[in-house]
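Below, each structure is written out as structure tokens.
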Structure P
Amino acid sequence: MFKFIENKNSWSNKTVKYRSDIDGLRALAVLSVVLFHFGFPGFYGGYVGVDIFFVISGYLISGIIIDEAESGKFSVVEFYRRRIIRIFPALFAMLVIVALVGSYVLLPDELLDLGGQILGASFFYSNAYFFKTANYFGGDAHAKFLLHTWSLSVEEQFYIVWPFLLVLFHKNRTISKKGIAAVFVISCILLSQYLVSIDQSFAFYMMPARIWEFGVGAVAVYVARGNKLDDRTSVFLGLVGLLAILIPVKMYNEQVVFPGFSALPPCIGTACILATNGRGFASKFISNDIFTFFGKISYSLYLWHWPVVVFASVFYFHELNLVGKVVLFVISVVLGYLSWRFVEQPVRVSAKKINAKLAFKSAGLLFAFSLLAVLVVNQDSGLKWRFDGRQNRIATYISYHGDEKYREGSCFVVQKGESFDAKRCLSISDKKKNILIIGDSHAAHLWPGFKEKFSDYNILQATHTGCRPLIDNRKHGDCEEFYNVFLHDWLKSNKVDILIMAGRWARQDMSILPATINEYKKYTDKLILIGPVPQYVSSLPRLLVWKGDEAVLNTSMLKDAIFLDPQMANIAEKRGVSYISPISLWCKNGKCLTEIDNVPVQFDYGHYTVEGSIEFAGMLNSIL
């Protein structure tokens, strides 16, 4: 996604000079993304860096096309020759090394998936691939080496159509180019917001919801060329733009509904800085040597940082502390620099010697490699010969899906736009005692076990991904609406015998949990709070394959779960409600039960398999 474009060789006299502030913007973007992915505090909204790059790309590429169209020199073949030279060398090098490393560290099903990822990255449809294969239980994202290439695919899909539209647009001398560009961008923003409202996953991955961001970059071209800004205006625009970028990086998190309107601040902010033509304090601030260094290596750094994240996730079975994150960041920077210095730069220097025929042949080499990689990994269904029989049996659970087992799409809402089937999930029985399970996916995974073990009860379920059953959910997307409509209103007229609260609890929940308990006690004869389940730094099946079960508890459990367990027990005791500690039930004498008849009790970092859910429910007979 992040191509380093040497402005001084690409633009006409209107925009020929190199702008160090554009490299500074690239640095802001790539550092935001990388630090977000490594989990550094203060960068929880760093994913907006992708959108910053889309705007920069739209600005630079649109400027090139406009210049060439106006001079009558635009060539489709030449345009794509340059794209290949910029994108393919570093991408190809990364794909080859990832394929080799993946063949060693990935489990069979993951390796098969890597083959599909390589095809998607090579043919620039990985955004569609991840949209199609991704779901809430669609495997560990931190085992997908090429997940980050979705953004490259969005960009290249955009540039399949954009050059032709822009050239046709500029041939028409009678229309207002600024007006049409503004109408186009506004229309696409509204489309993006609409797509977010009906399917956030589609909006995130697919080009139609992102096209306006490139358009904002194109509008910035017209603003920069058509208006000579005075120094005061340039300073003001630059500062506003910088704040519009930095505030979302700091304030956004993964609960923010994105893209849509939420993407406006970083995109408009980027356009503001671009429109100043390098003038003003903000442009000078981001033009220092450190920022321009990261800007120049931004494409390679982006390519390499996510494979480093994945490798650490699948092969380093410990929770990363700050020092570990810094080490991984430094490794990413070194790999990014080496890729820029020894792959990107040599190709760029010899770019004029690479004619279109050679460029397209090189692209063909990448396509051939991707097909070969798929053929190789499909041998023995993901090279199963690397593992013994028990390991292969455990490894199959890496692709386990909890969706239909948790009643996804009816009683467990996963995506924005899905309907909650209140008639099916909240039907009170007059003949049996009613148990209501509320919470997020860590409540939903209780359903199979309760259905099996408590058939004498009527089990009700109201669960929503990411929505812990707290009375203050204003910062969590659809959670406030879900609990207000389907729980608070419903509970006021439907008292249940037993109400069970469960979730993937977080430290910040502890302040509101006492008030939440007091609220829910009004609607039930018996309230039960279920604490955190044993949670691991990687998928439990992977841990069992690579390390066995002896070292799992001591080295690979997430500390937050262990920290919260006694705190929640104390809160429950003070509020006079029952508390169930899954950690205490699963873990005895320094060792956790991780398998039942060679079946893992959890299929990812913490969600139960059906067998695990049934086993856990069986432990609760005396409590219920």
Structure Q
Amino acid sequence: MTNKPFESYEKSGARLYSIIGVFIVLFLVLISGFVWRQLILGSKYERQEKLQSLRRIIQPGPRGNIYDRNGKLLVGNRPVFYAAIYLGEIREEFKQEYFLRIRRARDRGENIDRERFRSETRAMIVQRYLNQVNRILGRSDKVDLNALERHFKQRILLPMPLINDLSAEEYARLVDQLSVESPIQVLTDSSRYYPYGATASHLLGYVAASEEVPDEDLPGNDLTTFSFKGKTGRAGIERRFNEHLQGLCGGEIWLVDPVGFQYERVVQKNSEQGKPLTLSIDLNLQVVAEQAMGNHYGAAILIDIKKGEILAIVSKPDYDLNRLTPFIPTAVYKEINEDGAWINRALQGLYPPASPFKLITSIALLRNKVVDPSDIVIGGPTYQVGNRIFRENNRTGHGPVDMKKALQVSCNVYFYDLSLKLGATHLVNEARRFGFDEPIDFELSTTKRILVADPDWKLSKIGEPWRPGDTVNMSVGQGFLRITPMHMACFAAALAKRQTRFQPSVLLDGQKNFPQKEMPALDLSDDDYATIIEGMRLSADIGSSRYVRVPGVNIAAKTGTGQIRQNGKKLTTPWVMGFAPIEDPQIAFVVLVEGRVDDSLWGGTTAGPIAHNILAHYFKNQ
């Protein structure tokens, strides 16, 4: 008898085991995949879900206040009101209106451009709400379609501004008449406020809106982030101390739906105001200096010699800083530009130093033993160098003069004659020893285009050799020389301290943050130094600088009148600089007036009275 049934059974069993084995293997593969996805890839998917469902909103903090040395507010913040719409609150209206338009288009057999329909639907509904505001305020504003689309794509979680900078009356009417459930709300922002308008405008500077806001202290750096616009300094103190003044950002993290609208806040951090800053400026003195300048173009600076602190710094013409915030209108920018008011003439204006440079020439003559202070030069009405005739500042000349007299009456011929014996190299080196060829070392920047030329410079830039007439011209502060009023103010302060350099500061107790460097000595004997100062005293008492005189105060001063060409026309640039009181120097000062075409201005009669008014106020209040 055969065993075929048993053989058949065994074969069937083997196939069954094989099938079961395959299912077991497949089951193990599926289990392994599940474990891999849950245990290994789970954190990855969880992170992706988090990134897709969470959004971060950043709210910049208000900027810090700026004060004068006596605690008076120079720059603060004021509330700015604007009407804005929360797009997330009308998403259902968007959806309903969109599908309604789709059905109507299908019923009419029209082509359906879904993206265009979405865009038009959003604009129509937002305009519908804006019309409510228009009716309340009596306006006729229209939705900016491009702005709406940009906002929807890039800033959907933020309220979209519809009407900016509402007046107090408009704000009150909207708050009173808009429903609390309305998606349009009246919101408050912070705008820079300048209580004194144009006062110290170039020093203080201004801010502009910025998309970039610091967020390193907020959680959620890896999340999609939306930020309200911040403010960043664009000029002056606002720019130089931007990081100090900038507020600390606050923020929120929201759960959002698939479209991107928020529905639950999960994190909130409040913003904080930036740090305050106290300047060395005396507001009262600043106002007096600006009033003294009147309608003149130019600059005025007053420095506390002992502390190195700038008490007043004026640049004219100026501009009302409140007109530049929260943004600069095109018409305002054009007006300021046409007035030539953007330039800070105290720090960026470049002028020939004129007769105050005779102090540099005098120091160079004494240090190089070219002349004894008592040596006499006959100051005639003219001085000839080759074929060129150089004129004195009066028609008859000054007659016999020594160094004191030459400084008192500002005798050109004295310096013409002796500068040729001194030589250009010594003259240039002395000017550079006082830093006339370098930017001033302090918190704000002066222009880098200052000029103290030498023979090599003339040959390379103009292609001509240096001539004796160039030396003569330079000796009285003309020719290839250009410095800023701040250079002249620092020269006056350095001279008062018997130094060649001076480091000013615009901060109260500025040396604590920017320590004074040890400055090189003047390197003049006591007698020679006394000669220079006595010449300046005589100039202020009975000489060319006499209009600066303040009764009861010994002032060392030097005036001058430079000449420049602008657009082919000659302009005069009157100067006066100095320090007081001579016996115990407290303040250094400079006034520079930038003449207009056809003006007939002089250092003594134009800049002198301006300095007098500033100094008289200062000493009256000591």
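A few notes on this one:
- Comparing distance in nm of label points 7 Å out along Cα→Cβ at positions 233 and 257 across structures P, Q, the highest value is found for Q.
- Cα extents along the principal axes in Å from the coordinates reads 154, 77, 48; which among P, Q: Q
- Which entry (P, Q) yields the derived value -11500 for helix-only ellipticity at 222 nm (-39500 (n - 2.57) for each DSSP H run of 4 or more, over all residues; to 500): Q
- Parent structure of the calculated result 22.9, given that mean count of other Cβ atoms within 10 Å over residues 345-352 is the read-out and P, Q the choices: Q
- Structure responsible for 1.25, with Rg/Rh (Cα atoms, Kirkwood Rh), for residues 241-392 alone calculated and labels P, Q on offer: Q
- Calculating mean count of other Cβ atoms within 10 Å over residues 121-128 for structures P, Q picks out P as the one with the greatest value.
Taken together, the values in this text are just the output of simple stated rules run on the coordinates, not laboratory data. Because the structure is a prediction, the values reported are computed rather than measured. Cβ atoms are built from the backbone, for glycine too; each structure is taken alone.
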